[in-house]
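Right after this note come the structures.
Nothing in this text is a laboratory measurement; each read-out follows from the coordinates by a stated rule. This one's a predicted model, so the numbers in the text were calculated from it and none came from an experiment. Cβ atoms are built from the backbone, for glycine too; each structure is taken alone.
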Structure 1
Amino acid sequence: MTRLPMMKPRQVLRKLRKAGFVEIHQRGSHKVLKNYETGRMVVIPMHKGRDMPRGTLYNIVVCQAGLTIEEFLTL
């Protein structure tokens, strides 16, 4: 299994947009995205200046978005 690298929230947002996710709204510092093809929703904490913790990134990519780590990294 490939280990997820440390990433900024904007990098994660860019990759998820390439995967077909669209921003539907924002509440505070959390953006909510939806993929209308799969029906999945993803919440991204957009905290400035900090890398996203690997556990949070794993939860977003694998559990919420339904992507594998390899699929996510190739986007």
Structure 2
Amino acid sequence: MVYKWIQKAHPKKGALSHQLGIPEKAKIPVKLLDKIVSAEIGETIRNPTASGKRKIKVTKKLERRAIFARTVKGL
């Protein structure tokens, strides 16, 4: 039997977009997600894209949301 983990995931809709300052209907750039995931917790990064906030502080919650978004984009 195949384990269906995605059905049990209950992300807060629009939370990542809100944290990044990007409208919900706009797509979040993969380049930004990669930069968030590669950064250390507590570090402030510069947004490499033109959308959203210019400077973003990386928290554990933000990193987990970015990892989940990258995973879902790949499905």
Structure 3
Amino acid sequence: MTTMLQQAFQAASMLPEAEQDVLASRLLAELASEDEFDAKIASTGEKLARLSREAIAEFHAGKTLPLDFSDE
């Protein structure tokens, strides 16, 4: 465990029990959300690779246009 995380847990341990539970719920939800995101990215890897190959092929075939970022 990192020093910063230890400090955070130490500070959290000083909170009233109800606030500790709220903080714990938020932390667990955040960790679960990151796991879900990682799983979704992992499961779409081949699709993203295919789309990337298609985009590159379209670029090389001259089927794309440059983006115009001007404010006009």
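Summary of values
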{"item": "Parent structure of the calculated result 3.6, given that distance in nm of label points 7 Å out along Cα→Cβ at positions 16 and 40 is the read-out and 1, 2, 3 the choices", "result": "3"}
{"item": "For -7000 (helix-only ellipticity at 222 nm (-39500 (n - 2.57) for each DSSP H run of 4 or more, over all residues; to 500), calculated) the corresponding structure among 1, 2, 3", "result": "1"}
{"item": "Read-out P(r) over Cα pairs in 10 Å bins from 0, in percent, computed value 20, 59, 20, 1, structure in 1, 2, 3", "result": "1"}
